[in-house]
Structure 1
Amino acid sequence: MSFLVKACLDDRTLSVMTATAKKAFAKAIEWQLAGRFDSVTISKGTNTYSIEAFSVAMALLEIAKTVNAAAETTAEG
C-alpha cells in the first residue's frame, strides 16, 4: 500500500506518493526540517497522520508484530 505525504509552504501544496512507511516518514521529516514546510501529513487510505502520530502508530504496529511473533514461537515450543 502506498503512502501520501503532503506539506504546505505559503500558498503552495506539495505531495508525493511513497511505497513504504519508512520512505514516507523520511520524506515528511525532510520536508519539515530541511524545507521548513508547514502542516506536513502522511496519509494511508482514509487515515491522515501528523508526523508525531504516524511515528507512534508505526511503533505500535512494530510492537504488536514482535509480541505476535513471540507468542507464536512460545506456542510452537
Structure 2
Amino acid sequence: MLTVTDFKRSFRLNYDDSIDLELKLNVSAHGRDWSHIGNDLYEYGIKKKGLYAELLVEKEEFTFLLRLLEKLTWEQCKGMI
C-alpha cells in the first residue's frame, strides 16, 4: 500500500487506486504544478516502487487529493481547483 501523508493525516492506496488518483490529479488545475505527486502516484501504480511506500505532501496538497478521491471518475476532476 502507498501511504499518502501530510504528517498529521494519511490515507492508503493500492496500485489501481494510485493510478486512478494520478489520472484525476493530471486533469485537475494542479496537474502540472504538482506533477511530482502525479509521478510518484504513477510509479507506485505501475509497481516501480516497493509494495509499501510513503508519499509526503503539503497540507494543501493532501486536502486537494482527498477531494479528488471523492470523485467517481477522472472526468469529474477536469479543471478542478
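Every number here is computed from the coordinates shown, using simple stated rules; none is lab data. Note that the coordinates shown come from a computational prediction; the quantities given were computed from them, not determined experimentally. Cβ atoms are built from the backbone, for glycine too; each structure is taken alone.
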Report summary line: Value 58, 21, 16, calculated as Cα extents along the principal axes in Å from one of 1, 2, is from structure 1
**Report entry** If helix-only ellipticity at 222 nm (-39500 (n - 2.57) for each DSSP H run of 4 or more, over all residues; to 500) is computed and equals -17500, the structure in 1, 2
**Finding:** 1
Query raised in the report: distance in nm of label points 7 Å out along Cα→Cβ at positions 15 and 47 was computed and gave 0.3; which structure, 1, 2, did it come from?
Result: 2
Query - Highest-scoring label, criterion being distance in nm of label points 7 Å out along Cα→Cβ at positions 7 and 23, among 1, 2 - result: 2
Query raised in the report: For relative contact order in percent (Cα under 8 Å, 6 or more apart), which of 1, 2 scores largest?
Result: 2
